[in-house]
Structure P
């Protein structure tokens with residue numbers, strides 16, 4: 001059966017007030033759960049402009065916009081604001097275009113009373129590239145690690161259930177958003193669509209939170225039982241731990257937020273999803289008996305289910321299983337690139353391998 005809004009989920013996301021850097025670092029982040037941070041950015045000049053009027057917010061943005069076009073998602077009125085897969089999974093139900101932020105904002109203002117307006121959304125727009133004048137205004141004093149601020153702007157649109165690779169804090173400036181969160185381990189009950197075809201570039205659930213088809217997706221009922229929801233208002237922020245799946249519904253004709261992402265594993269770390277893609281590419285054609293052996297090797301070496309995998313080796317001789325020095329990191333990347341270029345066009349593969357050899361040769365470039 002297909003249900004309709006409202007969907008009942010397990011719990012409300014916990015709210016925190018008067019959050020400090022110490023609270024965020026020592027109390028909130030260690031819980032590894034979403035958290036609403038009430039009033040965290042209500043003193044931002046951008047938030048004060050939004051509280052004054054939409055027009056004041058638009059003028060504030062326009063005065064700081066360098067006019068560089070940003071990527072915009074535009075969907076027809078028929079999608080009802082839900083950026084999603086096509087019914088036959090042959091593609092996505094929207095198109096992309098490029099326009100400056102202040103023009104997008106003006107379009108949103110012009111169609112905010114139109115019940116048949118198209119879905120318009122621009123996300124993850126780096127402020128330093130488009131609105132550098134906002135960087136000094138939009139700072140998070142509670143965040144004690146580097147994070148680039150990114151702008152999200154649109155009308156009443158929905159970003160379908162997905163996860164982020166990094167921890168993030170989303171700060172609501174104008175409008176309201178409803179978040180539906182699912183714990184990381186619920187991914188098997190979310191019916192993830194084609195991994196290479198997420199509407200926002202990330203793996204995305206095939207189930208519409210606003211109308212879940214529990215006959216087609218019966219295990220989704222278990223995901224809902226474990227889910228929680230939160231609504232954020234202007235001046236609020238919300239902490240989203242990495243790998244927590246979340247569906248984001250913008251509830252007003254005009255919604256603007258600023259997001260901060262950070263990755264505690266370090267700038268040198270490779271993206272885990274890329275490792276998954278490489279693993280699928282490497283193991284796909286192997287028989288089950290060999291995949292079973294590799295599964296055990298991954299458990300032993302990568303996930304360390306048996307503890308330290310090579311305790312019998314001196315610390316300085318553990319190589320890629322020990323301390324990842326810059327030299328070891330470079331060696332690992334070279335091995336990955338060599339693996340990926342084996343099946344490329346001969347000329348391209350040879351060119352890349354020659355470059356790799358040159359960079360590793362004492363007399364070559366470094």
Structure Q
């Protein structure tokens with residue numbers, strides 16, 4: 001049985017035995033100065049030609065209808081895909097998506113309770129999130145948009161000939177480039193932090209949506225085979241490749257993902273006002289969106305999954321009574337999960353997501 005400290009600090013402790021660093025700090029420092037050259041160049045061109053209205057309109061076009069739009073550089077960008085890498089394996093990608101379908105509801109729950117708060121602890125990357133008006137003023141809409149993207153790229157068939165996964169990825173690339181364009185003009189931004197939404201920060205987000213999610217499933221009591229974990233990492237490796245992440249930032253195995261997460265965490269996770277504010281805004285949203293008895297336990301549930309140290313970074317203090325209750329409930333559910341698989345997880349997830357989508361249907 002795991003020690004109490006291991007249960008208390010699952011993220012931190014699982015990294016401590018790794019002695020091999022996949023990349024050097026010098027390399028990661030360089031990646032902090034890199035964005036997405038192709039997308040950034042296109043956004044600069046859009047502003048030079050005053051085509052912002054066309055860009056915003058095209059970003060709102062449903063992916064399945066994009067082919068019907070007039071030809072343009074923006075349309076071509078959205079429809080483009082990188083040449084398949086030598087390491088691509090369609091069967092592994094399909095198996096990775098099948099794992100998502102099997103645990104969809106659980107993964108999307110962990111997205112909000114583990115992945116996003118984990119990202120908020122990373123500084124200076126969280127400074128770009130802090131300066132984003134949508135993140136600060138509409139955390140629920142941001143959560144919905146992030147969930148929509150994750151569902152779009154992880155659903156089986158999204159990267160097939162008629163799938164729209166690549167279009168979703170390219171839309172996010174343009175949105176990131178837009179954010180970089182605006183945030184770098186903000187009077188408080190300094191290049192000491194790198195460029196906003198840089199390569200290292202995007203790699204950390206990729207790990208938060210892949211490796212960290214797998215840790216969360218294991219903490220929840222689900223037993224995953226080595227092949228399932230490797231295939232899910234592979235799926236996000238391909239997504240990161242299409243997002244134009246440097247290939248050295250794309251782990252090829254669960255072990256490499258652990259090592260890269262270790263390196264990025266040691267460099268970036270710390271207590272900051274930005275991380276605390278972002279987390280508080282997210283918690284305020286949960287308080288308004290879930291039943292009061294559940295909302296009271298959300299901070300403790302986040303603390304359970306992230307561990308004491310990371311929770312302190314984002315301003316979630318210890319609450320012994322609620323922490324013990326949340327841990328007991330999660331441990332009880334974990335014991336049940338050892339002997340059962342989630343029924344209709346994908347269908348239930350879609351119902352919940354549609355309810356969330358309708359809630360923000362009128363939000364820009």
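Calculating distance in nm of label points 7 Å out along Cα→Cβ at positions 36 and 196 for structures P, Q picks out P as the one with the greatest value. A value of 21 was derived for relative contact order in percent (Cα under 8 Å, 6 or more apart); which structure in P, Q was it taken from? So the calculation was done on P. Among the shown structures P, Q, from which was the value 23.0 of mean projected area of the Cα convex hull in nm² calculated? Checking each candidate, the match is P.
Where does the value -7500 come from, among P, Q, when helix-only ellipticity at 222 nm (-39500 (n - 2.57) for each DSSP H run of 4 or more, over all residues; to 500) is the thing being computed? Only structure P yields this read-out. Can you rank P, Q by mean count of other Cβ atoms within 10 Å over residues 28-35 and just name the one with the largest value? For this comparison of mean count of other Cβ atoms within 10 Å over residues 28-35, the top structure is Q. Among candidates P, Q, the computation of Rg and Dmax of the Cα atoms in Å, for residues 68-139 alone that gave 17.9, 43 used structure Q.
On distance in nm of label points 7 Å out along Cα→Cβ at positions 44 and 108, which of the structures labelled P, Q is highest? Don't jump to the answer; show the numbers that get you there.
On the way: P: 1.2; Q: 3.9.
Largest calculated value belongs to Q.
Every number in this text was worked out from the coordinates using simple rules, so none of it is lab data. Predicted model only: the values in this text are computed from it and were never measured. Cβ atoms are built from the backbone, for glycine too; each structure is taken alone.
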